[in-house]
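Please treat every number below as a calculation from the coordinates, not as lab data. Bear in mind that the values here come from a model prediction, so they are computed numbers and not experimental data. Cβ atoms are built from the backbone, for glycine too; each structure is taken alone.
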Structure I
Amino acid sequence: MIFRSTYSKPILLAGNGIRTSGAVRLLHEFANKTNIPVLTTMNGVDLAQDDLHIGFIGTHGNRVANMIINECDVIISIGARLGIRQAGRNAKNFAPQADLIRCDIDEYELSRNIKDDERKYHSDARDFLQMLLAEDIPDYSAWKNKCIEAKRLLESYDKQPGNKAVEKISSLLPADPVVAVDVGMNQCWCAQSLHLKGYNGRIHISGGYGTMGCGLPFAIGSSIATGNGKAFCITGDGGFQMNIQELETVKRENLPVKIFILDNHVLGKISETQYFEHEGRFAATALSGGYTVPDFCRIAEAYGIRAVKLDTYERLDDFRDMIDDEQPCLFDITLPEESFLTPKIKFETGRMRPELDEGIVEKVRNVLKG
């Protein structure tokens with residue numbers, strides 16, 4: 001018996017190992033059968049979308065997801081590495097009130113302890129989910145509703161311009177889209193705020209590899225792999241310049257790749273560190289430090305690809321026809337230079353920045369404690 005009926009606040013933590021094992025359908029079946037809330041890692045962020053979506057955990061994870069981790073009484077972690085960006089510098093503080101059940105096919109990942117008393121299953125994710133589905137697990141709708149209420153209470157916080165731009169893009173995408181995401185701030189904004197309609201969409205993300213410039217090649221490969229199907233690319237001004245020449249591939253093969261550049265004119269994650277930790281002394285990350293951005297629209301047009309410069313993401317509504325048709329296009333969306341990533345768990349303290357008013361924090365905790 002894996003699951004104990006004495007638990008009242010269980011969480012299923014879904015990692016990308018579920019997808020590589022071909023167990024996505026089983027995950028959805030388990031979630032719908034038990035109503036146990038599903039949180040994800042960044043690499044597995046597309047495993048729980050639509051009405052299953054609550055958030056992902058970790059350094060730049062959704063605040064509500066990290067707060068739920070602190071309040072739950074058991075975590076069933078499947079195919080998730082639980083590295084330092086998920087469990088924190090001091091893993092002993094991870095999920096302080098919860099038992100931990102870990103399933104991983106990699107015995108060497110299981111060889112390190114997150115908790116001294118954790119229960120480990122060296123198993124394929126598919127086999128493990130089938131075992132869970134065979135158990136008599138109660139319905140946890142009441143607990144799931146508390147998690148959804150906590151998410152609602154926090155939905156107006158931690159919203160940077162990048163998050164709002166990604167939410168706008170999300171609202172214009174079809175059901176079950178294929179989205180390729182580059183590395184940098186845009187990757188974190190997408191992991192936080194890109195909510196897909198349907199259960200079968202994909203968010204191709206490089207995760208810990210940090211392969212800056214991967215967004216456009218990912219989108220090209222996705223389109224070709226689906227018979228020249230439609231693919232959406234969300235990238236930043238820095239990452240896009242690293243493989244900008246692949247616009248020729250998009251045009252030559254007439255691939256319906258829709259490119260959204262979140263253009264804040266800085267190399268975001270590094271410039272953010274220089275802003276907060278080095279008193280704004282920018283080195284090769286902002287205009288004042290020697291970093292510049294070209295006119296992306298003119299470059300796209302030189303390749304024969306339609307392009308639009310937008311001074312705000314709100315104007316995307318005016319270009320629904322371009323987003324919906326079968327031809328490639330590019331949107332250069334201006335964001336403020338000071339567009340940061342929030343929340344962020346500080347490595348030194350384990351606390352989320354920025355800290356919210358204690359009143360709203362206490363209200364969320366009370367909901368989760370129930």
Structure II
Amino acid sequence: MKIALDVSAVPPRVAGAGRYVVELARRLPAHEQELTLVTRRGDEPRWQTFSPSARVTPLVPRGRVERLIYEAWRLGQSKTARDSDVWHSPHYTMPHRCAAPTVVTIHDMTFFTNPEWHERSKVAFFRRAIAYSATHAKVLVSVSDFTARQLDEIVPVHAPVVVAPHGVDLEAFGVDGTHDGDTLERFGLAADVPYILFLGTVEPRKGLDVLLEAFEQLSSRSDVELWIAGQSGWAMSEFDQALVNHPGAARIRRLGFVDETLVAPLLRHSRVVAYPSRGEGFGLPVLEALACGALVVTSSDTVMAEVGSDAVWLARPGDGASLAEQLALALALDQDQRALRSRAARARAELFSWEHSVAQHLRAYEMARER
């Protein structure tokens with residue numbers, strides 16, 4: 001099958017949905033698929049590194065506005081589209097009048113359910129894009145049952161949906177932390193300091209305001225630091241100010257975007273991973289933390305609760321006292337209890353794989369080609 005995968009929306013610093021696209025690009029050629037990666041102009045070397053056996057076609061303009069206009073009105077009529085059996089748009093949007101049957105990935109429905117979590121201009125754009133894709137794509141891919149249910153509620157009439165949960169690289173995110181201390185020290189981080197870790201894009205919906213509130217309430221654990229890893233998103237000036245004014249500011253470290261080789265050691269070496277996001281499409285950092293055997297506290301009534309099941313502690317979304325309580329429970333475990341919970345975390349993560357995700361995508365491609 002000739003598959004065109006549009007990777008042009010993936011930023012230089014890969015995270016979240018971008019990681020999902022990279023994993024597809026890496027793995028689809030191994031299934032004897034003829035894969036073409038449609039990139040921004042000048043972005044070919046990066047994608048040739050990610051997926052050496054794929055064909056890389058730099059069709060898309062570099063600027064965001066120009067890229068979206070080109071995608072909507074010209075990309076679907078390109079020679080690449082005409083020569084493909086299936087076109088996959090992995091980030092909500094799709095070309096208009098596409099020459100190939102189109103599959104679109106819908107990551108979450110928060111542009112509808114919680115518009116305050118996003119920039120206003122993006123809310124209007126992505127609401128239109130999702131509504132268009134839902135009714136014009138041949139098949140939709142949802143990254144979780146949670147998102148699929150919300151899609152049914154918000155856009156009742158839509159294309160067939162294939163649920164393809166994200167996976168995790170169980171080797172890259174393993175439980176052997178023998179050299180974690182050395183890795184942390186190489187990046188200038190103290191290996192002998194106990195810390196709570198947040199990993200993800202720093203933006204309003206991630207619940208970092210609640211995490212700061214909870215950290216203040218953990219007054220009995222003055223030995224524990226809070227490390228915040230991830231690139232800055234939007235509208236975080238209030239958070240930045242709260243960080244400066246926080247009573248425990250001396251014990252809070254803002255790490256910024258971290259090198260890929262540092263992610264797993266950070267997760268493994270943490271005392272607890274806190275992911276208090278108010279809502280996600282999947283919550284990949286939770287799964288990666290579980291694969292590392294980390295203790296995880298995340299939000300109830302979210303997709304992360306479904307992903308983590310009984311291997312995680314759950315706090316009420318937006319509730320600092322609840323988050324502090326769950327963090328305290330995780331921090332209080334002795335060595336034997338931590339080992340038991342760590343094994344449970346790893347066992348939960350082993351239920352997810354990128355190979356299963358790819359298989360579900362191949363199913364979606366076949367459905368699209370046959371409709």
Structure III
Amino acid sequence: MQLRVTSLPGDGIGPEVTSEAICILEEVATGFGHDFELDEKEIGGVALEKFGNPLPDSTIQACLASQAVLLGAVGSPAFDHNPRELRPEAGLLRLRQELGAFANLRPAVFYPPLAACSPLREEIVKGTDLLIVRELLGGLYFGTPRSLEGVPGERRALNSMRYSEPEIERIARVAFQLAQTRRRRLLSVDKANVLECSRLWREVVSRIARDFPDVQLSHMYVDSAAMSLVLKPAEFDVILTENMFGDILSDQAGGVVGSLGLLASASIGGPVGLYEPVHGSAPDIAGQNVANPLGAILSVALMLRHTFRLPKEAECVEAGVISTLRGGFRTRDLARPGERTVSTEQMGSQIAEFVRLAANTTGRAVS
């Protein structure tokens with residue numbers, strides 16, 4: 001089949017990790033007999049420098065014309081004092097809206113070769129394999145009215161958390177459907193003891209649960225969920241939550257399994273899926289060839305699974321990551337003191353070699 005992808009390398013370490021992810025896609029396409037078409041565009045700080053806009057129209061058009069978008073990272077300290085609409089992050093928020101990507105999927109998986117990377121004891125974190133389903137287009141990040149006004153010393157800021165029943169229903173259905181493909185347990189996280197939005201959230205999710213009798217639904221307040229995520233992470237399966245809570249809990253999950261550099265994400269629900277590693281632009285290490293590309297590479301696996309419906313290809317990429325970690329390959333963020341580290345390119349090349357060999361063995365037969 002044809003794999004038509006728009007690449008948005010973005011800022012900081014984005015171009016470095018995206019380059020390795022693209023190499024993996026190329027190996028998958030070649031080995032499994034697919035046609036791969038790539039278009040590269042600008043977003044974030046690089047787009048601001050070139051066009052004065054964090055998300056130029058040409059980038060939007062290219063993304064909407066593709067089947068999937070692979071994003072590296074956005075953000076740069078050079079724009080920290082810009083107005084909100086002229087910050088790199090504004091481009092990402094608008095891109096999510098343009099693509100209609102309301103469901104953000106963030107898996108967090110414990111890899112036994114990286115047991116030493118987790119701050120938790122191995123017996124606690126062992127077996128962790130959870131999926132956070134985060135509503136992406138509502139809540140505090142998009143709610144209106146919003147403002148920051150007044151004179152220094154007397155300023156007031158306002159943000160609005162807003163959710164409608166249809167918004168909650170559509171993300172809940174995605175979460176229940178994904179739970180059906182896993183261990184059939186869904187935890188809905190809210191703050192229903194304090195927030196009206198959360199009370200509506202809990203009511204709607206409970207109603208939708210009646211359409212999925214094979215999935216066990218439970219509810220938990222976000223503060224209790226944050227504590228439980230550290231105390232017993234292996235007990236979680238699918239976690240459903242709103243935008244801000246999901247943003248926070250997914251980064252916490254990265255810490256639990258060892259590094260944000262391991263985390264991939266998929267933003268789906270609209271006509272074009274958006275795939276990106278969870279880590280930021282990390283400008284302090286940009287250009288040094290030391291960034292961890294695994295989040296970007298695992299985002300390619302999510303792309304193959306959710307947009308292109310190619311589970312064998314996705315499993316091949318994931319197996320390449322596990323094999324490489326078992327082989328002792330570590331980027332700087334994953335290495336213990338005294339351990340040998342590899343570069344971004346070396347890590348990517350090792351996984352690409354695994355995919356190449358595996359695809360040459362099985363690709364034509366399973367395509």
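Here are the numbers for the structure shown:
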| item | result |
| --- | --- |
| Structure from which 22.6 was derived, mean count of other Cβ atoms within 10 Å over residues 60-67, options I, II, III | I |
| Structures I, II, III, by FRET efficiency 1/(1 + (r/R0)^6) of positions 164 and 324 (r between Cβ atoms, R0 = 41 Å, to 0.05): label with the highest value | I |
| Per distance in nm of label points 7 Å out along Cα→Cβ at positions 4 and 244, the highest-valued of structures I, II, III | I |
